[in-house]
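S.K.: Read through the structures below before going on.
None of the figures in this text is laboratory data; all of them are computed from the coordinates on show. Note that this is a predicted model, so its numbers are computed, not measured. Cβ atoms are built from the backbone, for glycine too; each structure is taken alone.
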Structure P
Amino acid sequence: PEELRRCLRRLLPPERQAARALRPVLGRLAGVPMPAEALYEATARWDLELAAAEAVLADRHTAVRLVAEPGPAGADAVRAAALGLALRGLRTDLLVANRVLPEDAPADSWLSGPLAQQRKTLEEWRGAHDVRAVAHLGRDPRGTDDLAALDVPGVNADASPVEWPVTDRLAEDGVLVWHIPLPGAVREDLDLIRRGDELVVAAGPFRRVVPLPSVLRRCTVDGAALRDGALAVRFAPDPELWPRGR
């Protein structure tokens with residue numbers, strides 16, 4: 001939502017919308033058609049709806065539950081989703097392994113191949129997520145009775161929000177370090193751009209423009225490193241902006 005709102009503001013900046021009452025006059029003076037009133041109204045409506053969605057995503061207590069079938073395709077989807085959610089600062093409540101096949105199938109059954117893939121995927125997931133397995137019903141669930149039989153756990157309302165802490169290492173290394181959790185990120189697919197008081201972070205197919213914490217706005221980027229699923233961005237104080245005595 002925040003990226004779409006940013007695009008809307010570029011298409012119809014607030015100052016341009018403020019002049020909407022002068023649209024007929026400006027159209028005659030400029031000699032070109034001006035945006036129709038319906039476009040302004042649609043933009044205002046979209047911005048309001050996107051702002052509501054953005055508020056939900058920005059809430060520190062918002063959690064996301066992932067549901068995937070344990071197999072190669074599901075593993076790829078979960079890795080991508082976990083990275084995208086982490087970049088948005090969203091925590092994963094838990095990962096539901098859906099349609100889990102029974103382990104007691106005969107060794108010579110056609111299920112032996114899918115079961116091997118299932119075991120491998122579940123092992124990978126359990127190393128990174130709180131995994132709850134939901135058994136395969138042998139059919140597509142229909143109605144409330146089938147949904148109840150799935151025994152999906154409730155939402156954990158006490159889970160902690162995702163933190164992006166800033167560590168003060170001025171005394172040791174002369175820098176402040178901003179820690180951004182990015183599980184599954186690959187160094188070659190990372191890109192950082194400082195733009196004013198914002199940091200543009202690109203990780204794989206995902207991109208986000210993040211406002212800098214106030215203390216980092218008076219610093220310059222001094223480097224970054226990706227270790228153990230976390231991006232550490234180093235900031236050195238700008239002598240022209242940093243208070244004396246620090």
Structure Q
Amino acid sequence: MLVVSDLDGTLLDHHTYSFEPAKQALTELAHRNIPVVLNTSKTRTELVQILSDLQLTTPYIVENGSAIYSADGQQCDVLGKPREVLLKALDQAREQGFSFQSYRDFGLAGVIEHTGLDQAAAEASLAREFTEPLIWKGSAKQRSSFVHWIQAQGLQCLEGGRFLHVMGRCDKGVAMQRLIKTYYPENEGPVVALGDSDNDTAMLARANIAVCIRPASGERLAPATRGTIIHTEAFGPEGWAEALNDILKNR
């Protein structure tokens with residue numbers, strides 16, 4: 001068995017970023033030698049501290065499937081596009097009249113305001129390598145045009161829990177499959193994936209057991225998968241623990 005998890009709104013509380021309610025389940029997974037792999041929109045810099053806090057020593061996926069890092073961070077398999085390419089495209093998008101604010105515009109103070117992170121965590125979040133999160137400022141019709149324009153540049157927009165992410169054509173599902181093939185080729189048990197946002201659907205669709213954490217806002221996910229789908233009643237880490245405890249009881 002292998003557990004692959006999103007962070008914000010899933011293993012971490014959407015508002016406080018706490019994982020306290022999931023600690024017991026994490027301990028039980030470690031006791032059973034079941035790996036927990038993080039698959040997140042966060043940056044590599046953010047993951048270094050979070051992995052330490054969670055006491056995880058597993059490979060991980062950053063920035064919505066853009067890159068896979070070995071547990072020690074020394075090996076990197078890049079699937080996405082460099083941030084410089086994205087920023088150039090966004091400059092051109094502004095020239096086309098599209099209205100948005102991205103991380104580059106926010107600066108440190110803006111990231112703190114929009115995310116609720118403390119200064120150190122916000123600085124780590126700004127260390128983007130492969131994605132550019134943004135907040136849309138135009139109409140819904142203009143947003144649709146923007147998404148199509150970005151696609152025409154060979155890129156994509158992916159909806160997360162807080163931001164619209166501009167990135168290369170990769171996703172959490174493809175990255176998860178590649179990570180398993182590279183680091184866990186002998187895994188014979190089910191792959192359990194947990195997520196709460198649209199950017200998690202590709203990962204959930206490729207899992208044997210897809211755990212759809214009740215989202216802090218918006219509709220529940222409905223991934224297209226042949227596997228088992230579990231919808232939690234609780235939010236965030238409470239829902240994470242709820243689902244994993246039930247799954248472990250049946251093993």
Structure R
Amino acid sequence: MQSRGKLYVVGIGPGSTDLLTIKALNALKDSEYILGHKTYIKRIYDLVKDKKVIESGMGREVERVRMAVKLAEESRVSLISGGDPSIYGILPLVIEYVSRNNIDVDVEAIPGVTASCAASSLLGSAISGDHAVISLSDLLIPWKKIEKRLLHALKGDFVVVIYNPSSRRRKSNLIRAMEIIREHRGDAMIGIVKNAYREGEMVLFKRVSEIIQCPEVVDMSTILIVPNSETIIDDGRMISPRGYGNKYNF
């Protein structure tokens with residue numbers, strides 16, 4: 001028998017509540033319980049402070065999902081995720097958990113503005129065509145597989161968006177990734193966006209060699225965008241043309 005409650009898995013976007021979708025706002029309003037990582041709860045707290053809020057830290061994802069699913073048997077629950085919940089978010093774990101445990105709960109995914117889209121807009125129009133998205137975090141994926149994926153994306157001349165490039169305990173992955181990029185794209189200018197659409201926002205460009213020399217400019221709140229062979233930087237904006245200039249005169 002299906003549960004009487006409902007579980008919303010809500011993407012809250014990159015930071016600013018201005019970028020929450022109407023559907024996300026409605027899901028939060030409809031929920032009795034709000035669960036999420038403490039960083040994400042903080043971003044939307046003013047919107048949910050009258051709800052039953054349950055926050056936890058990094059590494060507690062399975063526990064959060066288990067609790068959210070249990071609560072959703074009888075109540076309406078929002079489990080929040082930064083950006084979009086299906087892109088390096090909590091949604092895959094929710095679906096896998098209910099499937100493996102044969103739990104009949106009403107789950108609705110609420111899309112959100114992704115960090116890659118937010119970063120691209122702040123840089124100009126960096127990922128307007130074909131692109132690949134790769135995380136450098138090896139907590140769940142072996143580094144050799146990440147390295148292989150990055151290599152093939154570069155060989156395919158994709159614009160490459162890099163999530164989770166570095167952390168306090170993980171600097172070597174960033175350095176190795178930059179070395180691979182330099183081998184295939186030269187000393188390219190990399191678009192760097194930190195804290196997109198939230199406090200501490202920073203948008204800048206650094207060459208690959210500069211990042212290798214000073215990796216501290218990059219952290220877990222940073223998105224890197226690696227240009228392809230057609231990307232240009234003009235008047236402080238990174239643009240990856242879609243090809244209109246090859247077909248039309250303007």
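S.K.: If we compute relative contact order in percent (Cα under 8 Å, 6 or more apart) for structures P, Q, R, which one ends up with the highest value?
M.R.: Comparing P, Q, R, the top value of relative contact order in percent (Cα under 8 Å, 6 or more apart) belongs to Q.
S.K.: Further question on the same structure: Among the shown structures P, Q, R, from which was the value 37, 30, 25 of Cα extents along the principal axes in Å, for residues 8-119 alone calculated?
M.R.: Going label by label, the one that fits is R.
S.K.: Now for a separate question. Comparing structures P, Q, R by percent of Cα pairs over 31 Å apart, which one has the largest value?
M.R.: By percent of Cα pairs over 31 Å apart, the leading structure of P, Q, R is P.
S.K.: Something else now. Hey, FRET efficiency 1/(1 + (r/R0)^6) of positions 88 and 104 (r between Cβ atoms, R0 = 25 Å, to 0.05) derived from one of P, Q, R reads 1.00; which structure?
M.R.: Source structure: Q.
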